[in-house]
1. If relative contact order in percent (Cα under 8 Å, 6 or more apart) is computed to be 24, which of P, Q, R is the source?
2. So helix-only ellipticity at 222 nm (-39500 (n - 2.57) for each DSSP H run of 4 or more, over all residues; to 500), computed for just one structure, reads -25000; which one of P, Q, R is that?
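Laboratory data are not the source of any read-out in this text; all were calculated from the coordinates shown. Since the model is a prediction, treat every value here as computed from it, not as a measurement.
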Structure P
Amino acid sequence: MWKRLSMLWMLVKGDARRLWLALRHPDAPAWLKVGTALLLLYLVSPFDLIPETIPFFGVVDDLVILPVAIRWMLDRLPAGLRADLDRA
């Protein structure tokens, strides 16, 4: 189980790094900045899809939605920008 969690953490950490580099890139599309701002707003907002009062599932929705949304945004980047990120 710990091995799976550590592998998941490595993937999320790598995607977060790529998102940060994409945001700082001069060719970053405006929708990426808006999408990232909305993700951060969702993270800090008191409103969730599944409320935090439900013991286990309240936290799990944040742990699932955020990495999936980051990966989805990274997959929709222009090809030239993705190539630049892969080289970095």
Structure Q
Amino acid sequence: MITMNECAYLVGLAPGELLLCAIPSARHKSLLKSYLFSLKRGEKALCCLMIGDFWRLMDLGAEERAADVFHVLRLFLSAHPRAKCMV
């Protein structure tokens, strides 16, 4: 699985900048399933979509929701390692 530090680097965060729980929950897996409906756009496009959603939530001050998207991105990249897109 991609590490939290690798994923933080990918989205443009310093390691430890976002408080996260270590284990993905059922909510994260459900959110991942909803993102996978957009997989027809391509793996990299979906990765960029998740990163964009992450930053929109951060800008809104919804850090807990942003952390959920971060976990989902990590789950997605673990299954699709070539999908990495940089911000």
Structure R
Amino acid sequence: MVTTVEQLLARLGSGIESTPGVCGGDPRIAGTRIPVWTLEQYRRLGLSEAQILEAFPGLRAADLVNVWSYVAGHPDEVDRLIRENEQA
């Protein structure tokens, strides 16, 4: 897997980024196309962190720490994104 300097720098920050035109602009793990809301929905459905990491082999435990931190800081936004994607 090729990692760009931009992706590396993004991972050194909060680890979460939003880019218009990528995943609908939804917050996602930096350098990936994995939205925060997707991982939070899996957690709400009862998957353990180990199961989530197994389902997404490119993720690291630190990525999940960043996601859970983002969810804690933006609960209304994440709830809205989950609802919107359930209705889609």
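1. Numbers: P: 39; Q: 44; R: 24.
Of the structures listed, the value fits R.
2. Values: P: -25000; Q: -19500; R: -16500.
Answer by label: P.
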